[in-house]
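S.K.: Multiple structures follow.
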Structure 1
Amino acid sequence: MSYFIIIRGPLVSGKTTISKQLSKLLNAEHIFIDKVLDENKLDKVDPKADRIPVENFIKANEIILPTAKEKFSKGQIVIFDGCFYYKEPIEHLIKNLPYPHYEFTLKVSVEECIKRDSFRNLVYGEDATRAVYNMVSRFDYGKNIDVSGDLDSAIKQILFFLPK
């Protein structure tokens, strides 16, 4: 059965770790939105708005839609992993992919995100972590998943909401 999952949350909330684990468990295709933005030079911050423009996320979606549709045609599950700090790219995916879908917002404190960031190979820094946290936290989409503790329990929570 084909369906897609959207995992969204602030920097260092565990989106990619969770998405990769789910991909293994579900034999799913993992699409990392930040990588698509980066590889296509769509990750440039608009200095006036101090964030990546929403249009760039829509362009990234257009780039990944053919891959997602190909995977669906083979009966696969697709997992989209990104900050998704605008609703429009989420709604764009839902509108353009006529398959069942499940959305999850990862919830963790900004202090925990800052702490986790300090342990990464690529450190974004406190200012960037706070900025993205504030943008992502403006709204929730789908089910909220607490990731302040063990990510394995978060994965179990997500699996509970997916088809068996």
Structure 2
Amino acid sequence: MEQEERSESSIKQQPDKITPRHRLLMRLLVSGKILKDAAAEAGFSLARASVIVTSPLFKDELKRMEAGVAQEFVEAEGQKTVDDTRHELMESRVVAAKTLRGALDDGDKKIALSAAKDILDRTGYAKEDKLQGKITVEPSQSLIDLIGRIGRDKDAGTDDNK
């Protein structure tokens, strides 16, 4: 009987909304702290923290927070791989540039020419591609009228010179 009363009492004491202190308690638990230490740091008694963490509302929110942390971890690990690759490439760029520069002195003219073109291209002196295109201009009616007037004026002026 006393057990039932305590359970009923605990249920009544469960939070009906998640407060910033509850979220702090969640973060501390997600970070690996034990309930006793997390409760003390969040300003709850161990008994109150026990009631809070057993509430369905807290449990659901805690699961969402853990899922979010797990997703952030996966994304950070994926980014780390990219960052490690970029770091390796950045450290190798000087060696690569020296290798390319050394190819300029190669006895094979084709290799030297290819290296020279590559160096010029990478330093912004690439050969410009020539573009060829066909442009169609469709004159407006006012342009057609203007050309007609100029032609008539010119013809009229020629008649005056005769």
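Values in this text are rule-based calculations from the coordinates and carry no lab data. Values in this document were obtained by computation on a predicted structure and should not be read as measured data. Cβ atoms are built from the backbone, for glycine too; each structure is taken alone.
S.K.: Given a computed value of 15.4 for mean count of other Cβ atoms within 10 Å over residues 39-46, which structure among 1, 2 does it belong to?
M.R.: Answer for the origin of the read-out: 2.
S.K.: Can you tell which of 1, 2 yields 4.0 when distance in nm of label points 7 Å out along Cα→Cβ at positions 71 and 95 is derived from it?
M.R.: Working: 1: 2.2; 2: 4.0.
Structure 2 accounts for this read-out.
S.K.: Another question, then. Comparing distance in nm of label points 7 Å out along Cα→Cβ at positions 103 and 151 across 1, 2, which structure shows the greatest value?
M.R.: 2
S.K.: Given a value of 34 for relative contact order in percent (Cα under 8 Å, 6 or more apart), calculated from one of 1, 2, which structure does it belong to?
M.R.: This value belongs to structure 1.
S.K.: On mean count of other Cβ atoms within 10 Å over residues 31-38, which of the structures labelled 1, 2 is highest?
M.R.: Structure 1 gives the largest value of mean count of other Cβ atoms within 10 Å over residues 31-38 among 1, 2.
S.K.: Computing helix-only ellipticity at 222 nm (-39500 (n - 2.57) for each DSSP H run of 4 or more, over all residues; to 500) gives -25500 for which of 1, 2? Show your work: numbers first, answer last.
M.R.: Details: 1: -14500; 2: -25500.
Answer for the origin of the read-out: 2.
S.K.: Of the structures 1, 2, report the one carrying the highest value of mean count of other Cβ atoms within 10 Å over residues 55-62.
M.R.: When mean count of other Cβ atoms within 10 Å over residues 55-62 is calculated for 1, 2, structure 1 comes out on top.
S.K.: Given a computed value of 379 for volume of the Cα convex hull per residue in Å³, which structure among 1, 2 does it belong to?
M.R.: 2
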